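A short reminder: the numbers here are calculations on the coordinates, not readings from a lab. If you're wondering where the values come from, they're calculated on a predicted model, not measured in any experiment. Cβ atoms are built from the backbone, for glycine too; each structure is taken alone.
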Structure I
Amino acid sequence: MGMKLREEKMEDKLVFYLDGELVAKEKVSVLSAIIEAVEREKDISSLVLEMSRVSYLDSSGLGMLLNLKERMEKRGGELILVGLSEYAKKLLSLTHLDKAFKQFEAMDDLLMSSGPVSDEIQEGKMEIPSDLEYVQEVSRRIISILQKYKLPETILMDMRLLVEEMVINGIRHGNKFASENFVLIEYRATPASIELTVRDEGEGFDYNNVEGKGLKLIKSIADEVEFSRGGSQIRIVKQFR
């Protein structure tokens, strides 16, 4: 099985989630995909590799990390590694590269490291497979973003429920758990509100005549709810003030 990649954009950060073995036979395809994305996203200052699902890497994998580090530094940016396994940390140490990379234990640590914001707009997008195991990853990401606004815990709990219900609907009822389909999440947050869009790759549904428990919860929490693309996309707005 080849290396799997997922891409996420967060403000000036381009994040890649790596899943598999980072070895010689994967180096060219993985490196090419990441470089292509970096060149496409001209406004990024940080390239983040989330590697908690990388089960093994060899010298070719290390070479790829160094290549990306050099590329980012040439454009005035940085490469950040997140979630390295103990084995990966040992390998970096053995090759005296442990101090060469900026590292974080988890994505939440990276997000919180930038400190609180007052009136900044935060926006980005992420794509996940049609698998319920990724639902909480999405809600944690959104909550980490909103925590910078020092919002009340009640609002954060409402947002967690809102996000998870929207994503679960996309996976379960939209994509029907089809492994080849993905769910795209886009957000734009301010201290006063958040606009959140979730789009699946399913056939949609008659949203005017169908309303399950999940949709009732979404409509009861959000201030605005809008369906499009035949029901395969839902957009909500939640006011904080």
Structure II
Amino acid sequence: MDHFLKISNVDTLYFDRIYALHGLTLEIKKGEIFAIMGPNGAGKTTLLRTIAGLLKDQPKKGIIDFNGRQIQRLTPEKISSLGIVYVPEDRGLFRELTVKENLDLGCWGRRDDRIKADLDYVYDLFPILKEREAQQAETLSGGEQQMLAIGRAFLRNPKLLMLDEPSLGLAPLIARNVFDALIKISGLGTTILLVEQNAKLALKIANYGYILEAGRIVLQGTASELMENRDVQELYLGVGGENISPKGWRLYKKRRSW
């Protein structure tokens, strides 16, 4: 697979002694959607923050190659200038500013002539943002805030768009609308790296997926391959499984294959 982002043997430590990522290796292909899934504490957010340069003096070892350039330990500003845009779990909005002011900040530093067209595209993706243009970001619903965060990120003209739990706290219909928008953004050529607890929703739009546990990649494959994997079905998709107790605890007879 011709890689666009290649992470090789990366170790990320907390307090110089606790491994959040250990020997992590993965590759991401240009123009596709990649999903990172796994339990809480697996290192999913740490992975995105390591790529984005948001953890001081990390990664401790390993190489992060983006578009032919090594970016490990570069400053967040430098990494962002290369076209990597990160939408954190809390969405990172300026809550006291209006919707339009947040979107304008997404265009900061751009000198091209497509700014108006891109803004119109954001409003086409999320018509509610046009209606809420003069409204403060903190007064928006959770779904509207996520739409604003994605819209602002799109206006930064990303080559790689990284999102941390974009469906978190959203009603199912709103989450599907958000993910439909990600498909459209990907269709324009933007590569998307998605961390998502809702594996079923993530695998519906992803081309390829990785399962991350305890800081390591334990399984990978195309979305269809992962959806057909019995362990993934039982552990992440809520399908199958035996010996379900009256209290709802599922007891697994077999060991996982990873």
Structure III
Amino acid sequence: MDERTFLDTTAETLFALPGVTAVALGGSRAQGTARPDSDWDLSIYYRGEFQPGDLSAVGWDGYVSALGEWGGGVFNGGAWLTIDGRRVDVHYRDRDVVDIQLRAAEKGEFHIEPLAFHLAGIPTYLLVAELAFNRVLRGALPHPAYPDALRCKAPHTWADHARLTLGYARYNHAAHGRLTQCAGQVAVAASCYAHAILAARGEWITNDKALLVRAGLSGVDAVIESMTPNPAVLEDAVERVRALCEDILDKACE
């Protein structure tokens, strides 16, 4: 089956599930950055009740999660499937929740939720970023621009998280030579700064795979490589990361 036929038939099957009002292609396939071996990211947007069992009943190989199983917040579950020999991730998206987060983002409001594999967690406006990037295959969805209010407020929220994390890293881990804890918190803080920088630029991002590169913070790698359990070395590393991130953030906010 060629890619066009595969995508069309898969989208049609998902769109036919009870409660589903739209299906969208996301990830690298939607953004034109996919490799030949990249998986396929599909989101099913439902209104009201959705039963994952209906997706399981289609009979595709793989794992179908319960609602709320992935994080339990705005990122509320999905499936890892193999369809026609292709790896497919299906994400559940509650239209009521999406509408709430879209209105919140327009006012510059959001919160940060923990989610596996994401160092700094995810902003709830991730759902809005998906709308901006995704290619709608079935149904209709809004296509928002980056809200001015979010561009104004989000950098401060993320930068505050970053500064507090670096402060804790320096005085509670670096000072005691705790290499792993210090390096971990430096990485988290750098991720927070990266979110702040992209928000200041008005740039959407939907995951943190290229987060530091997108923000211009690849230099953090060299700092982490230089870290040893020596307290002075760790304290210096924290301050180097702080200076690097603050400089790029200042430029983004100009």
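Comparing structures I, II, III by distance in nm of label points 7 Å out along Cα→Cβ at positions 35 and 227, which one has the largest value?
Top value of distance in nm of label points 7 Å out along Cα→Cβ at positions 35 and 227, among I, II, III, belongs to structure I.
Taking Cα extents along the principal axes in Å from the coordinates of each of I, II, III, which one would give 59, 41, 31?
I
As an exercise: P(r) over Cα pairs in 10 Å bins from 0, in percent, for residues 67-194 alone, calculated from one structure in I, II, III, equals 11, 31, 31, 23, 4. Which structure is it?
Checking each candidate, the match is I.
Consider the structures I, II, III: one of them gives -9500 for helix-only ellipticity at 222 nm (-39500 (n - 2.57) for each DSSP H run of 4 or more, over all residues; to 500) as calculated from the coordinates. Say which.
For helix-only ellipticity at 222 nm (-39500 (n - 2.57) for each DSSP H run of 4 or more, over all residues; to 500), the value -9500 is produced by structure II.
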